Structure I
Amino acid sequence: MNESTNAPTGCTTSVTPHHRQARAAIVDAAASMMHHRGVAATSIADVSHASGAEINELHRHFRDKSELVRAVIDRELTAVLDGQDATDAITSWNGLDTWVARVLDAQPSPDGPFAFPLATLATELRNSPEYRPALTDAFRTWEGHLAAGLRRIQQHGELDPDANPDRLAASLIAALQGGYLLASVHGRIDVMRDVLDDAVAALRRYQT
């Protein structure tokens, strides 16, 4: 079934509180299903049923499944940034430690299953050209928040002026991704904790 058919004619609907709530309910339902089933196994009809929105209503918010998936990517990025808002408090090495603690506390259980929907989407959609720009932007935004924190540490004279905050932020997120994967395989959050602790220790080589 081509779910890009029946494109909506009402995409210019004024944004009212009801409109925002209905759209959010659709995106929430889609995000949950795509995380547990995968994007490919989640249809527009599935999302319609789960969200309680009629197909026609769903199409008033999203032209097709691709547009809905991009909305889910945006939602998961927002969830990451909201759940790790301690990035704004990264002005020192203690602030970075607080961020690590916030990341670990965001996991629902010490023995899994571990939830990192943005990474799950990236893994499934990494070879899909239509989604790669949205995923690239999402991860760049996330890296940018961490890099901004590292720059604040640098501006306070606690990080080597020759260190590259963008590169260090990317390496820290790479460590988090790897830690999440290993924690999922072993079923223990302490694996993720160890990986992140080692990643921060590596960054501290640039501490002044």
Structure II
Amino acid sequence: MVSKQESRSEQTKKEILLAAEKLFSKKGFDTVTIREIAKEAGCSHTTIYLYFKDKMALLHQLSMPPLQELKKQIEDVLFRDALSAEDNIRKISRKFIQFCLQNRNMYTLLFVTEATRVDEEEPDLEINKLRIELFGFLKKALQECLRIHDDDLLLAYTRIYFFTLHGIIGTYTQSKEPLDELMKRLESTFDDAVEVLLLGFKQKLKRGVK
């Protein structure tokens, strides 16, 4: 049985995380201070340090669970669904876009804040290791679709694919339109964007253009 003290402790931790998410999303990770988070959460700044070492620990706690869920969704497509390579990349693209728009208030935290290069071999932060792993899944899906044998070219094309997905997402991060309505209205357009991108890649490969 959970004691009253344990229950209060969990509630305090939850309120700190909610306050951090709200302020990071509204003002940006770099500008928000621990004292501001404490004020928003209704506790002292020293209380925050009982639960979290620093702002990076808050970023980790907020970002890792949703990114791990996205990883699972993409893994299910790549390694479990019996789809063609092109259907794989379409489905992965759709899931990636939908996930980001579902978490649009946290989009910058999840993918931009403290981010490193996608080809960084030994990132220091766990969140960046996971981000790079997700990028690797996109690269794998593209490789299976295009059969590119030049590693540098594959990285360049995956970056373009990555930019395309984030361009779509970035267009709607400030939108108040409900996710279901937005996806119903634009999902076919998102699919077409990926389709056109793949056709362009294939045409360039056929012509031997890098």
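Every read-out reported here was derived from the displayed coordinates using simple, explicitly stated rules and does not represent laboratory data. This structure is a prediction, so every number in the text was calculated from the model and none was measured. Cβ atoms are built from the backbone, for glycine too; each structure is taken alone.
Of note:
- With respect to mean count of other Cβ atoms within 10 Å over residues 46-53, the largest value across structures I, II is given by I.
- Structure (I, II) behind the derived value -22000 of helix-only ellipticity at 222 nm (-39500 (n - 2.57) for each DSSP H run of 4 or more, over all residues; to 500): I
- Comparison of I, II - label where distance in nm of label points 7 Å out along Cα→Cβ at positions 102 and 142 is highest: II
- Among I, II, which structure scores highest (criterion: mean count of other Cβ atoms within 10 Å over residues 118-125): I
- Looking at distance in nm of label points 7 Å out along Cα→Cβ at positions 78 and 166 for structures I, II, the greatest value goes to I.
- For mean count of other Cβ atoms within 10 Å over residues 158-165 computed as 14.8, the structure of I, II it came from: I
- If mean count of other Cβ atoms within 10 Å over residues 94-101 is computed and equals 19.6, the structure in I, II: II
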